[in-house]
Structure I
Amino acid sequence: MKCSKCNKKLCYAGKNCKKDITEKILNEYKKEENLKIAKISAYIEAKYYMKKTRLEEIIEFCKLMDYKKIGIAFCIGLENEAKTLDKILSQHFNVYSVCCKVCGIDKDVYELKKINNGKEAMCNPIGQAEILNEIGTDLNIIVGLCIGHDILFQKYSKAPTTTFIVKDRVLSHNTAGAIYSKYYLKKFIKE
């Protein structure tokens with residue numbers, strides 16, 4: 001599949017380019033939780049298209065899914081953003097948050113590269129996921145976990161996971177800026 005290179009996007013009108021797996025996919029949507037998520041997602045998209053922010057959509061989604069316990073897995077560098085998100089979500093849900101440095105495991109234990117010399121705790125996305133798993137969160141929200149750490153967190157999280165903030169220290173956490181800016185594009189695309 002190379003959908004990003006297709007100029008027609010006939011799938012939008014119902015064309016099936018991948019008939020060999022369609023039945024398998026349709027069966028996955030028949031599973032109760034998957035169908036509920038698909039229905040609520042489509043409802044939010046249709047009702048609030050261009051009307052609600054990502055934060056408002058997350059709140060609406062959680063309410064419609066009847067989620068009670070929300071987990072926040074955050075990077076220590078986005079502590080203030082996590083506090084604000086917690087404060088907002090706590091008006092609607094029981095919110096639990098886990099910092100990336102949880103357990104204070106020294107990077108030397110696994111011979112991990114350090115930012116500075118001396119003692120430095122590693123990021124612990126597996127620990128974040130396991131702690132939220134123990135709490136039994138209904139949904140986990142990622143706030144600025146580093147690349148790789150977000151992958152490990154999602155791999156170990158038992159609850160469904162969504163991302164609220166993707167870390168990008170250079171572009172003020174606006175990752176799409178790298179492809180919207182002609183200056184950055186010159187860096188990536190050689191003509």
Structure II
Amino acid sequence: MSSAFPEWFFPGPPGGWTADMLDRLPPDAPRHVELIDGSLIMMVPQTMFHMLALRLFERELVPPEHLVVVREMTVTLGLRQRPEPDILLVKETAARRIGLTSFKPEDVHLVVEVVSEETRDRDRTTKPSRYSTAGIKHFWRVELEDERPVVYTFELEPAIRAYVPTGIHRGRLCTDIGFPVDLGLDLDKVRR
């Protein structure tokens with residue numbers, strides 16, 4: 001029986017995968033790999049919706065000078081937790097480190113996950129739980145509804161270290177995450 005996975009993948013290292021091991025994967029490893037509960041998760045090919053949603057937030061989200069928009073970088077949440085959110089708002093000082101491969105939770109202000117069929121359960125339950133436990137203050141989940149994006153916004157309730165919903169946004173995202181956010185959710189404007 002042959003496997004589509006390389007030999008290094010099975011059975012994995014003794015004791016399981018850890019966050020620091022992602023930086024030492026072999027050169028033939030997939031470009032985007034995240035670690036959830038000690039398991040390596042390979043990213044599936046993205047849809048046009050996913051790509052356009054990323055482009056929208058990357059271009060249209062304008063944070064204050066002390067924060068920058070970062071795309072598809074991991075966040076090390078613990079020994080066996082290193083997810084790769086789609087979009088992050090991070091401290092500008094943390095993003096200056098050119099050799100950086102993963103952010104610390106204290107450097108992250110906002111995490112945005114764009115949901116696909118394959119990631120739905122992780123993006124709705126697993127990842128928000130890990131992000132909130134790590135103390136990341138804001139979380140947005142972007143889903144496709146009737147061929148248009150809908151954004152579910154959440155804020156950390158620090159006493160219980162869990163997210164509480166702050167809104168459901170269709171057509172326009174207006175909220176405050178320590179600074180006002182007002183952006184249109186029209187994917188057509190970012191097709192080029």
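Every read-out reported here was derived from the displayed coordinates using simple, explicitly stated rules and does not represent laboratory data. Note that the coordinates shown come from a computational prediction; the quantities given were computed from them, not determined experimentally. Cβ atoms are built from the backbone, for glycine too; each structure is taken alone.
Tabulated results
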read-out	value
Identity of the structure behind -3500 (criterion: helix-only ellipticity at 222 nm (-39500 (n - 2.57) for each DSSP H run of 4 or more, over all residues; to 500), calculated), options I, II	II
Origin of the derived value 0.90 (FRET efficiency 1/(1 + (r/R0)^6) of positions 27 and 155 (r between Cβ atoms, R0 = 35 Å, to 0.05); candidates I, II)	I
Entry that produces 12.5 once mean projected area of the Cα convex hull in nm² is calculated, selected from I, II	II
For 12.9 (mean count of other Cβ atoms within 10 Å over residues 59-66, calculated) the corresponding structure among I, II	II
For 14, 49, 33, 4, 0 (P(r) over Cα pairs in 10 Å bins from 0, in percent, for residues 35-146 alone, calculated) the corresponding structure among I, II	II
Which of I, II yields 25, 17, 10 [semi-axes √(5λ) of the Cα gyration tensor in Å, for residues 19-82 alone, calculated]	II
